[in-house]
Every structure is written in C-alpha cells, then in structure tokens.
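Undergrad: Okay, got some structures for you below.
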Structure P
Amino acid sequence: MQETVLFVDDEKSYLAYTTSIFENKGLRILTASSAMEALEIIDQEHVSVVVSDNEMPGMRGLELLAKIKELSPHTVKIMMTGSADLSTALAAINSGEVFRFVVKPWKKSEMLRAVKDGIRRHRILQSLAREDEYILHSLAQTIELKDASTRGHCDRVATLALKIAAELHISVDRQREIKYGSWLHDCGKIGVPEAILNAERALTPKEFDVIKKHTIWGCDVVRKANLSKTVQDIVLYHHERWDGKGYPCGLKGEDTPLEAQIVAVADVCDALTMDRPYRKGLCRDEFLRTIVEMQGTNLAPHLVDTLLQILERD
C-alpha cells in the first residue's frame with residue numbers, strides 16, 4: 001500500500017520544492033498551506049507522516065501537531081523549524097509530540113532522511129497496532145465470558161457503530177478508535193461480581209451503583225494500557241444520556257464526545273434486541289417504537305435518525 005505524506009507550510013515555494021524532490025519516490029504527496037487545511041485532510045485521509053512548519057499565521061505547527069496526535073495517533077509528526085526555535089523542537093520531541101525536526105533552510109538529503117525514518121516509524125506503529133487489535137479483541141471476548149447472555153455483544157456494537165460512523169463520513173483513523181472503544185466499552189465489568197451481571201431479576205439500587213462503576217473502572221484500564229483519549233472517552237461516557245440523566249458524569253447533549261454518543265446508540269440497539277436473563281429481546285416493531293421514544297432523551301436525535309436510515313436499508 002502506498003504511504004501518504006502531508007507537507008504543511010504557508011510558504012508555497014517550500015511546498016512546490018518539497019513535492020518535486022519526492023517525485024518517483026513511491027509515496028503519495030499531499031500539501032496544505034495552513035493548519036486548518038491540514039486538519040481537514042487528516043480528518044479524511046490516512047496520513048502516514050506529516051511534516052509541518054512551526055511558524056505559520058494563525059495556528060502554529062506545534063499546536064497543529066498536538067491536534068493531529070488526537071485525531072490520528074499513528075501519524076508520525078515531523079516539525080520544520082528555524083534555528084532560533086530549536087529549544088521548542090527539542091521539548092516537543094522529549095514530550096512525544098514530535099518524532100523529529102529539520103532546521104530551515106533544510107538540505108534535500110535531510111528532508112529525505114527524515115521522511116524515510118518517519119515512514120519506517122509508521123510501519124512499526126502499524127505492525128504493533130495489528131498485534132494490539134488481536135489482544136484488544138481477545139480481552140473483550142474474555143470479559144464477555146463472565147456474562148454468557150452478552151456473548152458477541154462487543155462485536156455487534158462495533159459493527160453497528162462503524163456503520164453509523166461511516167454514514168457520518170468520520171475519518172478512517174477515528175473509525176479505528178471507535179472500533180477499539182466498542183470492543184472495550186464494557187471492559188470495566190471485569191470488576192463487577194457475576195452474581196450481579198447474571199441476575200435474573202431487577203437489580204437493587206446498591207447493585208446498580210456497582211454496575212455504574214464499570215465505566216470508571218474500564219476507563220482506568222484503557223488509560224493504563226496507553227490507549228488513546230478517544231477510546232478512554234468511549235469507555236467512560238457510553239452511558240451518558242442526551243438529556244443529562246446518564247452516568248458517570250451526567251453530561252448533556254454535545255458535551256458527550258461524538259464517538260461515545262455513537263457507541264451509546266449501537267450499545268442500546270443491541271441491548272434492546274438481544275435476550276437477557278431478566279427479559280426477552282424486542283421484536284423489530286417494538287424496537288423501532290422504543291428507539292424513537294429514546295430520541296432526544298437517552299440518545300442524540302441526529303444519531304437515531306442515522307441509525308433508522310441504516311436499518312431501513314439493511
């Protein structure tokens with residue numbers, strides 16, 4: 001697969017020269033003349049390496065690269081900087097914000113080497129991520145063994161959440177985070193006694209308080225595993241409600257991160273339609289009536305609309 005490299009610089013002469021030296025190097029080259037343009041590209045494309053100037057009008061390169069770290073964790077970040085700003089570049093490397101820097105005016109050989117090293121770094125990260133996928137999926141399946149009635153739940157939630165994300169034109173990298181978050185959204189249930197998980201009756205208030213802690217326990221697990229903030233947000237906030245009556249924080253409306261809202265819709269959808277020890281799953285007509293009633297209370301109105309469009313096609 002051909003890797004993509006994005007160059008960001010407000011000086012178009014640098015962009016033109018950089019593009020020319022990477023011709024016939026087997027890479028796909030994209031350019032942006034501002035940080036905002038770069039973020040739009042990152043949101044739509046899978047970018048292996050981004051090389052950004054630091055001193056630009058509006059958003060500086062360092063701030064841009066910090067935002068890219070959140071949007072696309074595996075994109076390798078290289079900063080172009082003037083000699084007077086070397087201390088900033090070194091601090092960025094030490095904090096993990098930047099992989100490498102090149103000093104302007106740079107030599108052709110220096111830029112070629114930096115991008116080559118960045119590509120190699122990206123390939124390593126991708127290789128680790130593929131291994132992580134197996135580990136993360138295995139962890140989700142292990143947790144489901146505590147509650148036989150939810151077997152396959154995490155996979156079904158991930159499948160539907162990704163359909164919703166694709167319908168909303170969410171970037172491939174964010175979709176990957178949604179997949180991980182869907183797999184692990186209930187990982188905190190590892191700390192919930194099986195007697196509560198498998199109860200064939202309504203839970204007592206104290207038992208429900210224990211259940212509600214699984215979001216906090218799960219977020220702690222994924223944080224300690226160094227998974228992204230997006231995955232942490234999904235695990236922590238997937239039981240928040242649009243009307244602010246959810247848990248653990250009582251967030252309302254758009255205060256809940258979009259990725260967590262998407263997983264919440266997929267989670268509710270699967271929970272309503274599958275058999276549980278304390279009730280039978282709803283038939284299609286009952287489910288559709290119930291999910292519409294939840295629109296604007298439990299769930300985001302626009303996401304329920306998206307879900308209904310998907311179900312109408314399937």
Structure Q
Amino acid sequence: MTDSLELKLRNFLNLYWLRPENGLITPFKSKAFENLKFESPSLDLSCGDGLFMAIHLGAIFENDFDYFKSTKAKDFSHDKMVDIFDDFNENYNVEFVKRPKIKIDYGSDWKQALLDKAEKLDLYKKLVLHDNNQLPLPFEDNYFKTIYSNSVYWVKQPEKLVSDIYRITSPGGMCSLEVLTPHRYEILYQLEKVLSPTAISILDRKRRENTPGLKELSEWKEIMQNAGFEIVEIKSVYPHKILMDIWNIGLRPISHLLIQMSDSLESEKRQKIKQEWVEIFYELFKPLLTIGESYSLENAPYLSFLLKK
C-alpha cells in the first residue's frame with residue numbers, strides 16, 4: 001500500500017507541481033475510494049478537468065504535461081478573484097505514458113472549460129454541462145450503478161442534491177461521496193488571532209465564503225440516511241492535521257505568479273526546473289504518507305462516505 005501511495009504521490013506532484021500541497025493530499029483522496037468499482041452505467045459528478053480521476057484509475061502523464069498548461073493566472077490578483085483554472089485554449093493537449101485502466105460512462109461539471117479539458121482525456125464516454133444547484137439532475141431514475149462525487153458540499157442545499165443522487169442510483173448501486181466539515185479550515189481561524197485581515201484574505205481566497213455546505217459528521221450521516229442510502233463505510237480521508245495545515249497555506253498565495261513565471265520559460269528549461277522541483281517535494285512529503293492519525297471521524301475535516309441503495 002505504501003508503494004502505491006508513493007507512486008501516486010510522484011504522479012500527483014508531477015501534475016500539480018506548482019501547487020505541491022495538492023500533490024500531497026490527492027494520494028489520500030484517491031486511497032479513500034480505492035475499493036469503489038466503477039460498474040456501468042457510471043458517473044463522475046463534478047468531474048472537473050478529469051485529471052485527478054485519470055491518475056486514480058492508473059494514468060501516468062508525460063513529464064512535460066501538467067495542470068498548469070491552460071490557466072488565467074495573468075488575470076488573477078488578490079483583490080480580483082478569478083478561477084485560474086476555468087480556462088481552455090486550443091493548444092491544450094494531454095500526453096500519456098499510460099492511459100487509465102477503464103472509462104467512465106458520464107462526467108458532468110458546471111464549467112464548460114473544464115469539460116473541454118476533460119474531453120481531451122478520452123476518459124468519459126459522455127460529458128454533460130450542468131450546475132448541481134439546479135435540480136433535478138439531468139439523468140434518469142434508477143440509472144447509475146456507480147456514482148462518485150467530491151463536491152456535494154459546494155451546493156447551497158446539499159441534502160436535496162444527495163436525495164437526487166439517490167434517485168438516479170440503481171437499486172443495489174454504490175455511491176462514493178466526499179464531504180467537508182467545519183474542521184476543514186481550522187488553521188485559518190487559528191491564524192486570524194495573529195495575522196491581519198489582509199493576510200487572512202490572501203490565505204483564504206474566499207474559500208470559506210464559497211463552501212456553504214460544511215456540516216458535522218452527524219449531520220452528514222443524517223442527510224445520507226434520510227435520502228434513503230445505507231451507509232456502508234465512513235472514512236476520514238486525511239489521517240493527520242498537519243496535512244490540512246500544509247494544504248491550507250502551501251504555495252496558494254503565490255501560485256498565480258509561479259504559473260506566470262513558468263509560462264515564460266522555454267520548454268526545455270521549464271522541464272528541467274520542474275523535474276528538480278518535483279524531486280525536492282517528493283522527498284519532503286514522502287514521510288507524511290505513513291504519518292499517524294490525529295483525526296477521529298468526529299473532528300475530521302474531510303469524510304468519504306460509501307453508500308448503497
């Protein structure tokens with residue numbers, strides 16, 4: 001298992017190299033639903049650009065390819081928030097060393113630019129543009145045998161979304177839903193006692209404001225059960241608070257500048273720097289793959305629910 005996590009750490013760091021904190025946490029996100037078998041018809045609800053799911057399913061990208069190949073980094077500033085990654089240019093092209101082991105039948109997201117990127121993966125048989133705040137979801141009753149979603153907490157009324165996910169799940173079908181709790185941003189609340197409001201704003205990037213669906217474990221359990229699901233398993237996705245503290249700060253405050261600097265490099269120079277960069281963070285983060293647990297389910301910031309209809 002450690003060998004598998006180390007491989008995923010390297011692959012995710014190669015993908016997210018300018019945001020290495022994302023490279024650190026994504027192996028744990030992948031591990032949390034490693035036992036979910038994608039049986040057809042299958043759905044990745046809020047698939048984004050699909051890159052995370054591709055690596056989860058065994059893909060390895062060429063070293064030259066990464067998450068930062070098409071961004072709006074030059075348009076970002078801390079007083080003018082934009083989604084850096086809501087961008088797609090005609091030169092965006094995904095290069096594989098190894099393709100994902102399977103294909104997923106449907107991927108959906110609310111941003112067309114992300115779906116355009118996902119289409120380049122050839123991972124999803126069909127892509128659907130849809131905002132999950134708009135219910136019902138555009139799928140038939142009792143249709144999907146397998147559903148994965150890591151974003152039910154982004155909507156204003158997650159309980160209604162979970163109920164509709166139940167509607168589109170076939171009898172006996174399995175769902176893996178990842179959800180946030182109020183413990184997600186604990187380090188930001190701690191830092192508010194010592195940092196200025198401006199500094200906190202730089203670190204926060206309006207994340208707390210834009211995640212309305214934070215709920216405690218007991219509330220999420222009630223939502224899943226009220227929808228009709230049987231709870232098969234609940235996991236804390238991240239074992240230790242230090243992982244969340246690193247992620248909550250990381251290189252996020254300067255990522256738009258790092259992206260612009262890397263964009264200004266010639267391809268050969270960029271690749272050389274990236275390779276050394278990834279190796280450094282791999283050595284820094286590798287010991288954290290076996291770090292002990294500091295979270296219980298009750299105070300975990302991020303939970304993975306395995307559900308059955």
Structure R
Amino acid sequence: MYIYLDIIKEFSCEMCGQCCRNTWQVTMDEESYRRNARLFREKGREEEFSKAFIPITGKSELGEYAYITKKSSGGCWFLAEDHLCLLQGEAGHSHLDAVCQTYPRYPMNTARGMELTLSFSCPAVIKLVSRIEPIKILRSEEPPMVILPNNYVVHVFPEQQSIYNPLHYYFEIEHHLLDIMQCRQITIGERIQLLKETLWKIDDFKKDDTLGQKLNSIIYTNYELMDGKEVITQPAEHCTPEILMENFFVNFIFKKPFYLYGLQKGIELIEKIWQTIESVKIETDNLPKDMEKISQSIMELELQYSHNRKSLLT
C-alpha cells in the first residue's frame with residue numbers, strides 16, 4: 001500500500017538549482033562512491049574525482065560513506081551556470097546518488113506501507129502548496145512516483161512499541177493531529193495550542209493500563225470541541241499565510257516527528273517552529289509580500305529539520 005499527500009503527483013522539478021546551492025552536505029553510500037570512481041577513472045579524470053568526492057572520516061550516519069564537495073563560491077561541485085547538474089548530464093539521472101535522485105521526495109517505511117510526502121525546502125513545492133484546498137492523504141496499490149528501493153528516510157512500526165507506550169497508538173494519534181491542524185474554524189495559533197495540550201494529556205497516561213480508552217476519550221472530547229466552533233471567517237479567495245502555515249504543519253506531522261523523537265521532544269519541536277513562524281511580521285494589507293515572507297521562513301525551517309535537524313533538536 002502507498003499512502004501519500006496529494007501534492008506528490010503534482011510535483012515537477014523547475015530546475016531552479018536552489019537545492020544544489022543549499023548549505024546541507026550531500027552524502028552518499030559506498031556503492032555510489034565506487035560507481036563515480038569508475039566513471040571518472042574511465043574518463044581519465046582521477047584528479048577531479050579526488051577533489052569532488054570526499055570520504056567521510058570519523059563518525060557518520062548509516063549509509064553515509066562520502067560527500068560531494070562544494071565550490072568555493074558556494075553550490076555543488078557539479079552545478080552548472082544554467083542550474084543543471086553536470087554529472088547527470090554526463091551519466092544520466094540513474095547514476096546520481098540516492099539523495100539527489102530522491103529530493104524533494106520524502107519516502108517513509110511504515111507498518112501501513114510506504115508513505116510519501118515532499119520537502120518544503122524546495123521552492124517548487126512551496127508553489128504547489130500555496131493553494132486554498134486542504135492537503136489530502138491518498139491511498140493506492142500503485143506507487144505515485146518512481147521510488148528507489150530501500151531508500152527510506154524513516155521507519156515507523158508502532159506495534160513494536162509496548163501497549164503502555166502512547167506510540168503504540170501512533171497512527172490513531174497522527175490522524176487526530178492532522179484533523180486538528182486542518183480545523184479552519186480556529187486560528188493556527190489555537191490549533192497549535194490544542195495539538196500541544198492533546199499530546200501533553202496523552203503523554204500523562206503512559207504506562208496506564210487504560211491508555212487506549214483514555215486516548216479515545218481525549219480524541220472524542222477534541223472532536224466535540226472542534227465541531228462546536230462556529231465558522232467566523234469567510235472562505236478564502238486566495239491562499240493566505242495562515243493556509244500556507246496549515247499546509248506546512250500538516251506535512252510536518254505526516255513526516256512522523258512525534259514517533260521519531262517521542263511526544264515531549266515533538267512538542268518542543270513544534271513550539272520552536274511555531275515561535276519562528278509567529279515572529280514573521282505579517283502586514284495583512286500586502287498579501288504577496290506576506291506570502292513571500294512566510295514561504296521563506298517555512299523553507300528555512302524545513303531545511304533545518306529535514307537536512308540539518310541538530311540545530312532544531314538541541
């Protein structure tokens with residue numbers, strides 16, 4: 001089963017080259033490193049290879065063997081002036097390392113099947129989600145895109161958790177959090193607060209014999225609260241900063257941060273992200289400028305979380 005946000009099928013690279021200029025370090029596994037070594041050796045460019053691909057020394061993450069050098073002026077070693085990749089042009093897309101082939105797609109291996117979304121650090125993705133319609137979760141037995149085998153960002157199997165651990169019920173919790181975040185009867189700030197209060201309550205019942213029952217009670221109470229709210233705003237005619245923030249948080253929740261880091265750490269992440277977004281000065285009378293500021297803030301936050309998450313987790 002493939003479970004994915006509807007924006008997946010709409011994505012198309014605009015070849016802006018921004019992902020190749022970002023500050024993250026593009027790493028590769030040993031197989032990709034050796035594949036490039038053969039290519040450059042066959043072309044008599046061993047010296048360039050030694051400058052472009054640097055083996056990682058010391059501690060590294062699983063599957064990380066080497067990284068691609070950046071130019072002194074910034075940007076990937078293989079980024080051309082026309083924003084295209086010289087390595088892809090020479091050897092084809094399938095020759096690239098898994099990171100470059102997959103980005104901005106974000107595949108996850110879960111007990112429900114493969115789950116997929118996109119990274120909001122890509123300008124083309126921000127354009128896609130700058131829409132009025134709420135993001136939808138789709139399910140299909142057919143993949144919505146070409147996917148590299150075993151190239152997962154995260155692994156999520158809640159049934160492996162103890163029945164006394166709230167994470168055992170993670171999919172039920174995630175579903176409810178997404179509903180909270182898409183409740184347009186209340187403001188984004190109120191949704192974030194309700195989300196945090198919900199997670200605090202759930203976390204208080206860890207190791208409780210009746211955790212499942214109490215979780216159902218919390219969820220039921222929240223739905224009653226949300227259903228009782230009156231719609232106080234008129235439907236938007238254009239995407240607004242609040243709708244863009246909603247779509248960002250829906251995507252963030254779908255990427256399973258509360259499972260990966262636990263409920264308390266997940267709350268801290270949400271708080272840090274919300275404080276950053278909330279600090280952006282919205283002028284209300286200049287929608288294009290406000291959307292640009294919120295978009296930039298979201299892309300920077302996504303860059304931190306997905307590609308340099310230590311800065312957010314510390």
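Undergrad: Could you tell me which structure in P, Q, R was used to calculate relative contact order in percent (Cα under 8 Å, 6 or more apart) as 12? Display every interim value, and only then the final one.
TA: On the way: P: 12; Q: 24; R: 20.
Corresponding structure: P.
Undergrad: If helix-only ellipticity at 222 nm (-39500 (n - 2.57) for each DSSP H run of 4 or more, over all residues; to 500) is computed to be -11000, which of P, Q, R is the source? Kindly include the intermediate steps, with their values, before the conclusion.
TA: Numbers: P: -17500; Q: -11000; R: -14000.
Structure of origin is Q.
Undergrad: Which structure, out of P, Q, R, was Cα Rg over 2.2 N^0.38 Å derived from, given a value of 1.09?
TA: Numbers: P: 1.15; Q: 0.98; R: 1.09.
Considering all the candidates, the number was obtained from R.
Where a number appears in this text, it was derived from the coordinates with a stated rule and is not lab data. Keep in mind that what you see is a predicted model, and the values were worked out from it rather than measured.
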